[in-house]
Each structure stands twice: as structure tokens, then as C-alpha cells.
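Asks: Right after this note come the structures.
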Structure P
Amino acid sequence: MMAYLQKEGHICELCESVSSANQRLGVFDYDIILLDIMLPDGSGLHLLRQIKKDPNNKAGLIIISAKNALEDKIEGLDLGADDYLTKPFHLSELNARLKSIYRRRHFEGNQVIVFNELTIDPEMQEVMVNEEQVILTKKEYELLVFFIANKNRVLTKQAIAEHLWGDHVDYLDSFDFVYQHIKNLRKKLAAAGSEDYLQNVYGTGYKFKNLAS
């Protein structure tokens, strides 16, 4: 599953127990959590209750389980899960539901993301500036979508690094690569005629801000 999702452009981390999931959730923020009901050291539904008690956790949540019991599905959805998948399922269906939840939470469910002269097609992972396609690397594309999803918010270099590299960020000596990705993204968008919406926040990070606001 992880190999497929990574191939589709998702940054994934695996936790095989409630305890390891709790440790990760205490350190990192996630866009979406896939939660199995049957875990070796407890119930996924118990972990779901803990997640929903945290007001700072804004992650979308999909329950996955080998069980097909209606009671589990109802309980999970009542506790605040966004969706429920019963094993076995097609990975393409899981991917579609992940994208749907992400769009719903960050872009009001729109199939295409529009920000002034910028148009992003998440399905095709294409970026257009005034109908001219901009060729971005995978990381540059992920960076742009991350900024637009969090527009008007200051994002630290660490938050950006964690989004781009997940748990692997712990093995990096510095966050200099963040600056390089942002520099390249700015250059490509400007060459296509886009305004520069990225602002440096001295000593903190960056903000993607509409120039009119």
C-alpha cells in the first residue's frame, strides 16, 4: 500500500501500533490518517477518540478494517471519521478517497484549484499560469499546493521540510534544500507570468499571500 501511495505522490509514514501512532501524532501534523481498527496493542477506534479530543489535530481520517460490521462503521463515523473502507479494497479507490478528503478540507472540494492566474489540476498534477503550462518537479508541485492550502499562514522551514520529506527530515543536516526548492518554484512561476505571492518572514519561514489582501 505504501509503495503505491508514494508512487501516486503521497508522503507516507507507517505506525504498526497505537503506542507508536501516539508518539508520531505528538510530534508531526498529518493531512490524512488511515486508521486500522485492529491493532496489536489496542483498538483503532480508541485511538480515533484520542485524536478527536485534540483540538489542534485537523487531519482527515479514513478507517480501514477487515471487519464489515455495520456497528464498527457507524461508531467510527459517529466519532468523526471522514470515510470508511472495508478490506479488501482497490488501491485506486483509496487514492481517490484520499484526494477527495484533501480537496474537501483544503479547497472546498473543487476538482481544480484556482488562485488568481494560477490553475492547478490535482488529478493530472499540472500547473497553469494564464493557460500556459508550467513544468514543475514533484517537490516543487507539492510545495506550491502546500502553500496555497495554507495561504496567509506563516510556514516555518521545518514545517515545509516535514511536509516534503515526512519522517525522513530527521536525517537531514539542514533545511537549506527548502530555500532552493522555493527559489526554483518562484523562478518558474515568474517566467510564466505569475505574480510573486511568496513572502519571506524573517527568522521564521514563508507566507503565501494574495497581494490584494
Structure Q
Amino acid sequence: MSIWQLFRSGGFTLYVLLLCSVVSLAIIIERYLYYLRRSRVKRAAFMDKIRLELENGSVDAAMEICKEHNSPFSNVVYAGLSFYNHGEKEISNNMEREMVIETTILEKFTAVVGTIGSIAVYIGLFGTVLGIIRAFHDISVSGTGGISVVINGISEALICTAAGLSVAVPAVIAYNYFIKKIDNFIKDMELCASETMDLITLRQK
């Protein structure tokens, strides 16, 4: 069957699934590239540079290092260093606020992929049910048919289920990958915030 024949057999649900597939694929590519860019900086190496500058008493140099690196934890460290002359509570609160901001950015659009992964199968099943109903209705109206006609109608209806699975499986895999990446980013931000707080406290004593 050609692509056009598949869409004619599947009905409007295939167009809905096609839209879901395009949206899901666009978000997957965008998020993957975004996470790839933000994960190029290694936390341990970055914190070694920050520790060295703070031990030398150069807070401004440490803040410049944060600006040079494009990662969530570098922004958290910058938020802490920007409050260097404030109290521990103010420094900690500023880093926590930055962590919330960075986490929100990291989670952007991921819920859409998760939703598509959850509902695509049901959309496909809905199309299949409608196709089976249509097939039996056509048989009852025409008054003729047989097992071959029924099987043909059902096989066309099952196209929607196959399409739903083909959309849902990649979306679920991508969503689980995104959640794991976000968890790793959050852990790095928490570790950097804790270490930065310790370094600032030692310098202020």
C-alpha cells in the first residue's frame, strides 16, 4: 500500500498521529541538542578552576569562568558568587532560586513528549475501533461479504494501532532519557551549590 492509501484507510486519526509525530520529533531533536550543548562542561574540572580562583582570592576571575561556561551548574555557581559579600542564607537562597530557574528551562517541552507517548497508543486504538465499526457497517449495508471482506476491513483498521505504537514508543524512550538527563543536571547543580557554599564560607572566615 502507498502512503496515501494508508492514510485513506486509517482515516482522520492517522492525521492526528502524524501531527503528534512531527511535534514529538521536533521537541526530541531540540531537547537533545540543548542537553548536548549544556553537558559539554564537566563539573569536576569546572569546580577545580573555581576553587583555584577562590583560594587565590579572585572572586571576579571565578565569576568570569562561570560566564565562559554554558551549563546549568555554572549559572548556579555564578549566582552564589554574585552574593559573595552577603550572608550564608542570602547566598544559599540565591543559588536555590537559580536552580529552580535552570530546572524549569531543562524541563521545557518534555511534558509534551511524555503526553504524546502516553496518548498515541490510545489514539491509534480509537482509530482501529472506528475502522472496525466502519468495516462491519459497510458489510451490513451491502448485504454481502465474507471472512475475506471482514479480514480486509480489520487489517486496514489495525493500521491506526501500528501508527500509534510507532509514535508512542520513540516518545516514551525519549521522555525517559530526558528525565534521566535532567536528574543528572540537578545533581550537578546541587553538588556545585554545596561546594561553592563551603568555599565561600571558608574564604569569609
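FYI, it's all coordinate maths here, none of it is from the lab. All of these numbers come straight from a predicted model, not from anything done at the bench. Cβ atoms are built from the backbone, for glycine too; each structure is taken alone.
Asks: Suppose relative contact order in percent (Cα under 8 Å, 6 or more apart) works out to 33; of P, Q, which structure was it derived from?
Replies: Q
Asks: Then there's this: Out of P, Q, choose the structure whose coordinates give P(r) over Cα pairs in 10 Å bins from 0, in percent, for residues 41-88 alone equal to 26, 58, 16, 0 when calculated.
Replies: Attributed to the structure labelled P.
Asks: Taking distance in nm of label points 7 Å out along Cα→Cβ at positions 33 and 105 as the criterion, which structure among P, Q has the greatest value?
Replies: Sorting by distance in nm of label points 7 Å out along Cα→Cβ at positions 33 and 105 in descending order puts Q first.
Asks: Hey, another quick one. Matching task: -30500 is the computed value of helix-only ellipticity at 222 nm (-39500 (n - 2.57) for each DSSP H run of 4 or more, over all residues; to 500). Pick the structure from P, Q.
Replies: Q
Asks: When log10 I(q)/I(0) by the Debye sum over Cα atoms at q = 0.24, 0.30 Å⁻¹, for residues 73-120 alone is computed for each of P, Q, which one produces -0.94, -1.10?
Replies: Of the structures listed, the value fits P.
Asks: P, Q: which one has FRET efficiency 1/(1 + (r/R0)^6) of positions 57 and 129 (r between Cβ atoms, R0 = 30 Å, to 0.05), as calculated, at 0.30?
Replies: P
Asks: Further, regarding this structure: To test your reading of the models, identify which of P, Q gives 0.96 for Rg/Rh (Cα atoms, Kirkwood Rh), for residues 97-192 alone when calculated.
Replies: P
Asks: Can you tell which of P, Q yields 18.7 when Kirkwood radius over Cα pairs in Å is derived from it?
Replies: Answer by label: P.
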